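Structures for review follow.
Derivation of every value follows stated rules applied to the coordinates shown; laboratory data play no part. Every value quoted in this text rests on a predicted model; they were computed, and no experiment measured them. Cβ atoms are built from the backbone, for glycine too; each structure is taken alone.
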Structure P
Amino acid sequence: MKRIILFTRFPEPGSTKTRLIEKLGPEGAAGLQQQMTEWIAAEIAGLQGSGAITAEIHYEGGDAAKMAQWLGPRFIYRKQEGGDLGRRMAIAFRSAFADHMQQVVIMGSDCPAITAAVIDKALRKLTECDLVLGPTFDGGYYLIGLNRMEESLFQGIDWGTKEVLAQTVERAGQANLAVCLLEKLHDVDRPEDLDIPELPL
């Protein structure tokens, strides 16, 4: 069994993509968040019929009813919980493995270049690697996949910095995890990221 988890936020103007508001305005930033989430959700939905795959959307803002009205009934909706990003991802992985999943991937909604093929590749690589990471050009990652839980990957990481990927790979080495890297992609987090070739969608 495989699980795909998308971390995103309900696109409410003023509280979504706040670092982009200075360039796009509140409505524009929320609109971009909405567009990128819908793109990735559609790519995930395209994989759900190709095997034993469950798909969940873990959200901030809004509520489950609003999320289902927005993105439809194909997904399980869960509110993110746990504090910082590391704790939230750890909780999501723990829950998935408690449900007897064998391959689990988590991704954010900030990378417009994520496709069904990228996600499928990550799942397939988890049959040969313990940890799969999709690196971003800013030193983070757009996707993380595991075939078993490893708490250290989510502890003591400087989230939101250019050190995230390197620190995660270092933790993986300390835990003797076999690591596979996907292709490096751009994410959209800051005004300068709006010039990447993947935009507009």
Structure Q
Amino acid sequence: MAKDTDSYPLRLRGELSKPPSPALWLVKIILIIPHIFVLVFLCVAFVVVTIIAFFAILFTGKYPRTLFDFNVGVMRWSWRVGFYSFEALATDEYPPFSLEPNDDYPADLDVDYPENLTSWLVLFKWFLAIPHFAVLAFLVGGGLHTAGFPDGSLLTVLVIIAAFILLFTGKYPPDIFKLVMGINRWAYRVGAYVALMTDEYPPFRLWDDR
């Protein structure tokens, strides 16, 4: 199991409760196509909602709760698909078509709702996140995430290494899983910050366990 243990507003859960099938990952990129189709539209909506939230926060200092919950749901859906596919390859349980939290699924994501946000800070969050972008360009590639599709990033390299070890040994190396979770945690926290969902600056770290 890997999950957040500190107080950052975004919490990422991923449980390696049992080794995934040694060979199912070979076809997961095909199996997630229905999810990718839906996520394309959800991600467009995510951007539109973030733009609306930008003006709401700028003028009122509040992120409308309904819009906030929707965007958290989109991130949650994306993470589940990624956990199943090439952001982790850590479960064979097919992700649900849902924006809602689900304690029964081995991966989940949640973000604490901020009662108040600093209105002027929305003008600078993308700029303030540039140091993170520089690190994440190496860790997860050019975009923060690609909903489970492999690329040339360190994250994908680690997941592919784990996949071949799984193929030949039937075991997912726990140290690789911990590193994969750390990279994903970092990326999703930065994603929440630049999506205006928190004023708390993301930490520069992979681990939260003390």
For which of P, Q does FRET efficiency 1/(1 + (r/R0)^6) of positions 77 and 181 (r between Cβ atoms, R0 = 35 Å, to 0.05), calculated from the coordinates, equal 0.70?
P
When distance in nm of label points 7 Å out along Cα→Cβ at positions 29 and 61 is calculated for each of the structures P, Q, which structure yields the highest value?
Q
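Mean projected area of the Cα convex hull in nm², for residues 141-188 alone computed as 3.3: which structure among P, Q? Don't skip to the answer; put the middle values down first.
Values: P: 3.6; Q: 3.3.
This figure was derived from Q.
Can you spot which of P, Q the value 1.22 was calculated from, given it is Rg/Rh (Cα atoms, Kirkwood Rh), for residues 117-172 alone?
Answer by label: Q.
Comparing P, Q, where is relative contact order in percent (Cα under 8 Å, 6 or more apart) highest? Let's see the in-between values first.
Numbers: P: 23; Q: 29.
If we compare relative contact order in percent (Cα under 8 Å, 6 or more apart) over P, Q, the biggest value is for Q.
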Comparing distance in nm of label points 7 Å out along Cα→Cβ at positions 125 and 165 across structures P, Q, the largest value goes to Q
Value -11000 of helix-only ellipticity at 222 nm (-39500 (n - 2.57) for each DSSP H run of 4 or more, over all residues; to 500) was derived from the coordinates of, among P, Q, structure P
